[in-house]
1. As an exercise: Rg and Dmax of the Cα atoms in Å, calculated from one structure in P, Q, equals 19.6, 66. Which structure is it?
2. Once distance in nm of label points 7 Å out along Cα→Cβ at positions 230 and 262 is calculated for every structure in P, Q, which label goes with the largest value?
3. Between P, Q, which one scores greatest on FRET efficiency 1/(1 + (r/R0)^6) of positions 134 and 270 (r between Cβ atoms, R0 = 25 Å, to 0.05)?
4. Of the structures labelled P, Q, which one yields 1.9 when distance in nm of label points 7 Å out along Cα→Cβ at positions 54 and 94 is computed from its coordinates?
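Throughout, read-outs are computed from the coordinates displayed, never taken from laboratory work. Just so it is clear, the structure is predicted and the values come from calculations on it, not from any experiment. Cβ atoms are built from the backbone, for glycine too; each structure is taken alone.
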Structure P
Amino acid sequence: MTAGVGAQGQDLLSELLRPIRLTGVFHSWWHARAPWAVEGDTERTCAVLHYVDEGVCWITADGTAPVRLRAGDLAVFPTGVAHRMSDRPERRGVPIERLLSDRAPGSSEHITLGGDGEPSRILCAGLHFDAGVASSLYRALPWVMVLEAARIAEEPLLREVIDLLLGHHGDGPGAQLITLRVFEMAFVLTLRPLLQGMLERPEVLAAARHPEIGTALLIMYTRFDEPWTVESLAREVGMSRSAFTACFRKLVGEAPAGHLTSCRMREAARLLADASVPLGVVSARVGYQSVVGFHLAFRKFFETTPGEYRQLHQG
């Protein structure tokens with residue numbers, strides 16, 4: 001169990017995932033050499049998982065900024081949004097159905113593609129579930145959630161499960177069931193640290209059980225890169241701005257604007273402490289369209305600039 005996550009936090013995670021019982025898994029190993037790109041389709045009844053075992057992989061979806069995965073990174077697509085995998089974000093690719101015409105649950109494939117450039121090796125899985133039972137809270141999760149290698153190293157059980165998947169060949173009696181349950185465990189263990197900010201705050205856990213405020217909180221704690229405002233959050237959960245603000249303040253103990261800023265600043269601090277994240281991308285990663293606006297907000301919150309914060313926490 002992740003340190004600091006008590007029974008309340010586990011209950012929230014269970015509540016989020018309770019309806020999501022996996023019914024089957026299709027998994028594949030992709031052995032690619034640059035140049036390469038694959039155009040995925042929408043998997044409405046699947047959560048999708050990508051683990052980069054070697055090399056790099058860019059993830060791109062319509063209307064979103066490209067996401068770079070490095071060796072050891074794990075990406076989860078809770079609602080199976082269509083996306084592209086490639087060695088470069090601008091590269092157009094081959095439709096996945098040309099390479100994998102049949103992705104039946106319980107089966108697996110090895111795919112080799114690309115040229116003779118830098119290699120990438122990626123484990124991909126489609127985790128089938130009944131999408132009709134997914135809660136509004138679950139559907140509010142981001143289109144993609146990334147757990148970097150450094151964070152996986154802090155989760156010993158998840159690391160063990162990933163190692164088991166990497167060495168699992170799916171042979172012998174009960175192999176399909178074992179594969180399904182191991183992927184299911186990987187899915188749950190990946191979401192747990194990604195929701196850590198919510199799980200550690202008692203006042204947030206209590207408010208998260210309110211249908212509309214719970215959805216807004218999940219958005220605040222996971223969809224950092226989207227330019228949310230109080231107005232757009234209220235609209236997203238189907239409330240007027242005034243009713244949303246009053247209800248949020250009553251349940252959480254502070255105004256939604258302040259709570260949203262706090263979530264963004266904590267995520268910015270985490271990114272700044274990671275030397276692999278360029279300083280110039282941090283503002284966009286936490287939902288600020290203006291670099292100047294981000295610097296002002298960060299300095300007001302931490303009483304130091306983003307650059308000074310990075311130097312201090314890497315020195």
Structure Q
Amino acid sequence: MLESKWMHMGTVLKMNAINYPEKLGWQDKIREYNFKDWNERACRLANGLKDLGVGYKDTFAVIAYNRGEWMDIYASCGKGGQIVVPVMFRLAGPEIEYIVNHSECKGFIVEAPFVDLINSIRDKLPVPENGYIYLGDGPVPEGYIGYEELLGKSSPDEPDLMVDAADTWTIMYTSGTTGRPKGVVRTHESYMAQYFLNNVNMGVLPTDKVMLVMPMCHVNSIFYSFPYTLVTAPVFVYNMKSFDPEDLLRTIEKYKITFTSLVPTHYIMMLALPDEVKSKYDVSSIRQLLISSAPARKDLKLAIMDYFKNAELWEA
């Protein structure tokens with residue numbers, strides 16, 4: 001009996017690096033990488049994690065605000081078969097402790113603002129002493145290896161294994177409002193099915209450029225990032241710690257964004273800006289928008305379509 005196998009993002013990124021090496025892969029406000037360099041960084045991270053003892057089907061946690069390196073991290077799992085456990089940055093120490101222990105993480109990528117928090121519970125975590133990776137600028141704290149240092153000393157070659165699309169890619173935890181958080185296990189192929197359906201449904205184009213505003217540790221961002229990679233369109237990660245409606249409009253104009261996903265409050269804040277502010281920015285590049293996660297009134301939807309005149313408005 002023949003069995004078909006889904007392609008996954010590790011392979012997609014590799015093929016993009018071969019066919020479109022110089023095309024922009026991911027970008028944030030500080031840095032950017034073409035497909036060739038992004039693919040190499042994903043391989044380096046996968047190999048680096050393996051060298052630290054986080055191998056095929058092992059879990060590792062990540063706590064960070066939005067920044068482009070999340071794209072390296074997610075893609076690396078399609079290279080080395082590791083499983084990423086994104087941790088919501090608003091959680092308290094005991095909640096993080098539970099998630100990291102429950103998912104049996106062997107590594108932890110920690111952004112600079114969260115080092116003190118993680119250090120305060122470090123003795124209660126299952127992560128080995130050499131398994132902590134520092135993501136940020138400045139001196140690397142004691143007991144960590146720098147993210148870029150790890151990439152720099154790790155092999156850029158494709159890992160010598162075949163990640164199966166049926167393998168687990170992410171374990172994202174629920175909020176735990178009615179009890180302990182539950183780990184939601186999702187495979188590479190489950191996401192790929194979502195991406196193909198999304199691209200057919202929305203008509204995503206190679207000339208599009210998505211901007212990710214929702215937290216990168218949330219499923220919304222993994223849902224609306226890699227569908228664009230699938231068709232060789234670049235991904236822009238909006239690396240702001242808090243929402244600034246005017247800065248968002250400025251970013252749309254500067255980077256020629258064609259799609260973003262926002263909640264109703266984001267749109268309300270943008271539309272509440274004075275007309276003289278809103279009129280300063282050219283948002284004509286936007287051709288699709290998503291409003292999700294909370295109910296939206298009819299008058300809000302009409303106001304969005306009136307301001308973003310070239311955009312389709314999708315609701316989820």
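1. Working: P: 20.0, 60; Q: 19.6, 66.
The correct label is Q.
2. Working: P: 1.5; Q: 2.6.
If we compare distance in nm of label points 7 Å out along Cα→Cβ at positions 230 and 262 over P, Q, the biggest value is for Q.
3. Values: P: 0.35; Q: 0.10.
Result for FRET efficiency 1/(1 + (r/R0)^6) of positions 134 and 270 (r between Cβ atoms, R0 = 25 Å, to 0.05) over P, Q: largest is P.
4. P
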